[in-house]
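Some structures are shown below for you to check.
Derivation of every value follows stated rules applied to the coordinates shown; laboratory data play no part. All of these numbers come straight from a predicted model, not from anything done at the bench. Cβ atoms are built from the backbone, for glycine too; each structure is taken alone.
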Structure 1
Amino acid sequence: MKSTIKRRITAGVAVTVAGLLGLTACGGDAGANDEFRIVGFAVPEAANKNIEKEFVKTDAGDGFKVKGSYGASGDQSRAVEKGLKADYVHFSVVSDVTRLVDAGLVAEDWDQGDNKGVVSRSVVVLGVRDGNPKNIKTWDDLVKPGVEIVTPNPASSGAARWNALAAYGQAIKGGASEKEAGAYVDKFFKNVVALPGSGRDATQAFLGGTGDVLMAYENEAILAAQNGEGFEYIIPETTLLIENPGAILKDANPVAEDWLEFVLSDEGQKQFALTGFRPIRDDVDFGGTVEGAADPSNPFPVVPNLLTVADDFGDWDALSTTFFDPENGLVTKSIAKAGLGE
């Protein structure tokens, strides 16, 4: 039975599931009783915890004490907007940060650094059952009769938005017109049998036996294998680069600056890589091997046709309206046609 979208899709959605952390202290380095609150989307929780273990070994991290909560990116962003306290946010999509900029909670120049606000990266992959019984190899295979897809809910999940954009973008890259690409997205959602609230919830649904194909982050597939719940995954020849933003709140604990600097450092990016994320720089040394990857010795293979938001969609403000407007968005309409809407 097809899941029902529980929330309206809002136009300002951008990347990521999110963890929430509040602030109780002020002053320089975190003291023994200080709390540092991270609000993040669900998928990078393990990576952030590993980064924390390394950060506390530094002078800036001495006494560092994290209080975190992770969930669907859009839900987490809206919660912070409504008053949930956070020092640092790590979301799936940029629009979930810009919502907080518009609310006066994050500085307008949050994305002006060399990293353009991005703290973690991945790519959209296709998770399949052991042995790939449906012989899923390409995007065209996803829209064949009888193929059941699990993907998160775009109303709450940034991961869902990356997946939908990848589905549309690969069609355009393959020579389809905008009309034909829209028709592909219609077929895609007609094969969707579950729309869980977050990328992590989608993974759990798939691991529980729902569907033939899981639309997922590459790192989510790798982490599942590291946790003994691995599944095969395919990196399509054409897929989308996922870029997850991180930002500091205006009234954050001062240690937030040191935390973000560490997240972007070689050590921070190494911890992301070891949990399956692609480092944001090519020169990060993570040892060359990542357990749980399809090929641990070549965990992040080059994608022949790697789409990006900047090169293929413009920016999040524009694409949020085009694809996810609650009334006229292309994806919104596809979901409704498939009988997945309210």
Structure 2
Amino acid sequence: MAAAGVPHGRDSTVGGVLRRCRELVRPALVETVGRLHPWTAEMAAYALGWSDAAGTPDPDGSEGKGVRQALAVLGAEAVGADGGAAVAGAVAVELVHTFSLLHDDIMDGDALRRQRPAVWKAYGTGPAVLAGDALHALAVQCLAGAPGPWTGEAVRRLCGTLNALVRGQAEDLRFERQPWSGPGAVGMDQYRSMAEHKTGALLGCAVALGAVLGGGSAATVAELERAGRHLGVAFQAVDDLLGIWGEPAVTGKPVHGDLRQRKKTFPVLAALAGEGPAARELAALLESPEPPDRATAARAAVLVEEAGGRAATRGEARRHLDAARRALRGPALAPDAAGELDSLFVSLLDRSR
């Protein structure tokens, strides 16, 4: 039996699902952002891809895929509710995701986001921090105003996720101060913890919020959150691959960008864990006091692959994707929504940006 409000015959392709969820959530997202001060609202609209840096509507702006809001809608439908029950949760997670990108770009010094200047480059660092803070507060306010008996639980879950995001980002920033080798080096389990908090927590929260607002049982909500967390670790692994080998015209970031910034990502750490000549040469390159130029970064990318870092990262992504898909088979979910969640999960492993 299809979930309530989930008609047969709809477009269940991944693109169709993402489009349907964006169309459902977009009016509430626009209305919510409109509550902000005009200046922070303008920066938010720019960050969301709705307008250019002059505040003019930008039909060519990229709004992103809307994965997190789709997870929230599908989470509600998976427990038999209408997707509309999850709109406040979908808006909240989209605002949290956007605020985290604004702050991450500042902390990482990333000048581009979705193939155009990041908010801090377009408006300045201070204004971008302010806009991120405004979106953070607005996300909690939006969810707190959601009708229904499960609002308190939803807000508590979102606040816990916000703490997890900060923890993950703190771990990521701290990695920059740790050595590449020796007793203080970043371990693989440390990296997995960072990825689960920084990326997995919000994906898990998104699908769980939908289930909470849709009236799902505690056990079902927990399983859906677990699925989302595994998905997040897989998502981060793919993101790490794109950070080294992604196509700049697609990702909007420079080739071998993560290596030039000496980021401690999964492929690099997995390669360094090896004991062969490629791992040793890679360690020497990364530990050099000189910042990597293009040629050095290109050589490092070859060494990461030769030392097994690329294959290990693909394996890590596949293991967590499989765990996420298994979690979907545990609870008694509405089959249409469960199938769409499964398809969405698989598509994120195959993404190019």
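Match the computed value 1.4 of distance in nm of label points 7 Å out along Cα→Cβ at positions 61 and 261 to one of the structures 1, 2, and report its label. Write down the numbers at each step before the final one.
On the way: 1: 1.4; 2: 2.3.
Label of the originating structure: 1.
Between structures 1, 2, where is mean count of other Cβ atoms within 10 Å over residues 69-76 highest?
Values: 1: 28.1; 2: 31.5.
Comparing 1, 2, the top value of mean count of other Cβ atoms within 10 Å over residues 69-76 belongs to 2.
With helix-only ellipticity at 222 nm (-39500 (n - 2.57) for each DSSP H run of 4 or more, over all residues; to 500) derived from the coordinates and found to be -10000, which of 1, 2 does the value describe?
Details: 1: -10000; 2: -21500.
Going label by label, the one that fits is 1.
Supply the structure label, taken from 1, 2, corresponding to P(r) over Cα pairs in 10 Å bins from 0, in percent, for residues 213-308 alone with the calculated value 14, 41, 31, 12, 1.
Details: 1: 14, 41, 31, 12, 1; 2: 16, 38, 22, 13, 9, 3.
Derived from 1, not from the others.
If relative contact order in percent (Cα under 8 Å, 6 or more apart) is calculated from each of 1, 2, which structure is the one that comes out at 25?
Values: 1: 25; 2: 20.
It must be structure 1, since only it matches.
Matching task: 5.2 is the computed value of distance in nm of label points 7 Å out along Cα→Cβ at positions 53 and 149. Pick the structure from 1, 2.
Working: 1: 3.6; 2: 5.2.
Here the read-out was taken from 2.
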message = By the measure mean count of other Cβ atoms within 10 Å over residues 93-100, tell me the structure among 1, 2 with the highest figure.
response = 1
